[in-house]
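What follows is a set of structures for review.
Any read-out appearing in this document is the output of simple, stated calculations on the displayed coordinates, not a laboratory observation. Bear in mind the structure is a predicted one, so any value in this text is a computation, not a measurement. Cβ atoms are built from the backbone, for glycine too; each structure is taken alone.
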Structure I
Amino acid sequence: MTEKKPRVGFTTGVFDLMHIGHLNLLERCRERCDYLIVAICDDEYLRKYKHREPVFPEDDRMRLIGALKCVDQVVQINTAETEDKMLCVERFHFDVLFAGDDWEGSERFRITAEQFAPLGIDIVFLPYTKEISTTQIRRRIKAENL
């Protein structure tokens, strides 16, 4: 009898202000794979694409995410790897990429799906928690001078 290969899942995020939406997403990812790798976007990505400084540096964010029982491995990725998931496939050898359903239908993920298809890598879009976001938290903190 042949042993079934574990299904390795992969997801990425900034995870700058960890909240219940992040936890919900990561738990949903882990339910759908045997081993979950979570990639933390580096500080440079935040500066370049989000045009802001991180609240918590990448090393702290990696430590926080790595402490979650639903996460098997936490890694850091650079801006190029954040933008081009084929670089992540080469580095981490996963079978399924998880993303929030707010990315479904985007040009970036259309291209990624085309690249992944010949490799047999799935993309699974999971619902994000609409009641909360890092942007909402940042606005509330600013508005309430917390």
Structure II
Amino acid sequence: MPEQDISQYLSYLLASANRHMRIGLTNSIGDEEFSEEHWRILQVLSDEQGRSMGDLAERVLMNGPALTKNIDKLVSRGVVQRAADGVDNRKVLVFISDLGLETVARLKERVDAHHNSLEEALGPRKTSQLKKLLESFIAESRAS
């Protein structure tokens, strides 16, 4: 049976694209205290609504243990805080602090610059096509 080059698999190409994007974002953020994962968490929390850990994990594409570890780091840096849910005291919500809002604004500038450079490299038409294809792929993979 002839071997198929791994780079011909869609799963490999998506993983490779994700890896390159994460490396690029990490380099663009250029902050040893805050990672790309931290930016995602802070960006979601920046609406100041507060999120349960389960909701936050789903929105930032992280599993529970990894999210807990990252939230612990962010709490120790004073950019997020935990508080009991006003409706259900058994549930803990995570909120962004004022320092967190300042931090996410700074990080967002760097992330936006990175994304703008990618869009410049691809061009607006290809960028739009890629986004539509990825959105379609995500929707189809959820349905199956």
message: Going by volume of the Cα convex hull per residue in Å³, which of structures I, II comes out largest?
response: II
message: Tell me which structure, out of I, II, gives 29 once relative contact order in percent (Cα under 8 Å, 6 or more apart) is calculated.
response: I
- prompt: Can you say which of I, II returns 1.8 when distance in nm of label points 7 Å out along Cα→Cβ at positions 71 and 111 is computed?
  reply: II
- request: Supply the structure label, taken from I, II, corresponding to helix-only ellipticity at 222 nm (-39500 (n - 2.57) for each DSSP H run of 4 or more, over all residues; to 500) with the calculated value -22000.
  value: II
message: To test your reading of the models, identify which of I, II gives 16, 12, 10 for semi-axes √(5λ) of the Cα gyration tensor in Å, for residues 79-126 alone when calculated.
response: I
query: If you work out percent of Cα pairs over 17 Å apart, for residues 55-94 alone for I, II, which one comes out largest?
result: I
task: Please state which of the structures I, II yields 2.8 when distance in nm of label points 7 Å out along Cα→Cβ at positions 15 and 135 is computed from it.
output: II
message: So if we calculate FRET efficiency 1/(1 + (r/R0)^6) of positions 7 and 39 (r between Cβ atoms, R0 = 35 Å, to 0.05) for every structure here (I, II), which label has the highest result?
response: I
query: Can you say which of I, II returns 2.7 when distance in nm of label points 7 Å out along Cα→Cβ at positions 103 and 119 is computed?
result: II
